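Each structure below is given as structure tokens.
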Structure P
Amino acid sequence: MPGKYVGSHVWADFGEGQVLAHVVKAAHQDAAGETKYGVQAPDGSRHDLAYREPEDRDEAGSGGTFWTIE
């Protein structure tokens, strides 16, 4: 479903813990072939993050991911 999250506010972890963020680019493949979305951080910078709900993340952490707000 292209664009499913675009325009949505989400929780994201850019590597320093959970923050409120905004999805600005639909799913796309990065150079490594992983599915990523463009997510805007609170400071206005944009990052390619993977979608992972909390139950899908591992014990190593959640950096570089976003998930839906419940």
Structure Q
Amino acid sequence: MREWLTSDLGVYLLSGLFSLIVFLGALGVLSVSLPDGLGQRRTAGLVVGYLLFVAVYTIAWYIYAGIDAREQI
């Protein structure tokens, strides 16, 4: 298990999980600390931005996996 977690793809997965936890925590803090809370428009903007980030992150992960597979041939 430790070998898998310290592999490159394992690090990518752990980083993605960490970013999701931070994002959800930030949404919680913002919903409590903003005077009007998080409205639908603000929440939608934040979620769309985060999903764009995750999409780019996932694409980079697949590109890296493809490059790594070619190098092992």
Structure R
Amino acid sequence: MNKERTSEEIYASGYYRQSELKRIYGFSNGQKIFKAALKIDTEELGEDRVITNMVRIKSVLKATGIKKAV
């Protein structure tokens, strides 16, 4: 089992785990967001997708419609 990462560690990595999205958005919503972000990652990266157990923060933002604060 992985230790719970801090917000700083998550943003530094650029990736969310499914469990982190479930914790942030709730179980059902976290699963839906993870699947939507996974689809975006797969479409954009295809076979170049290296990290397969996480999704990019960029894809999560796109899936949720949230614009990243500058």
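Derivation of every value follows stated rules applied to the coordinates shown; laboratory data play no part. Source: prediction; values computed, not measured.
Among the shown structures P, Q, R, from which was the value 1.02 of Rg/Rh (Cα atoms, Kirkwood Rh), for residues 8-47 alone calculated? All intermediate terms of the calculation are to be shown ahead of the outcome.
Working: P: 0.98; Q: 1.16; R: 1.02.
Structure of origin is R.
Starting from the value -18000: which structure in P, Q, R was helix-only ellipticity at 222 nm (-39500 (n - 2.57) for each DSSP H run of 4 or more, over all residues; to 500) calculated from? Don't skip to the end; give the middle numbers.
Numbers: P: 0; Q: -29500; R: -18000.
The value was obtained from structure R.
If percent of Cα pairs over 17 Å apart is calculated from each of P, Q, R, which structure is the one that comes out at 35?
Working: P: 35; Q: 56; R: 40.
Derived from P, not from the others.
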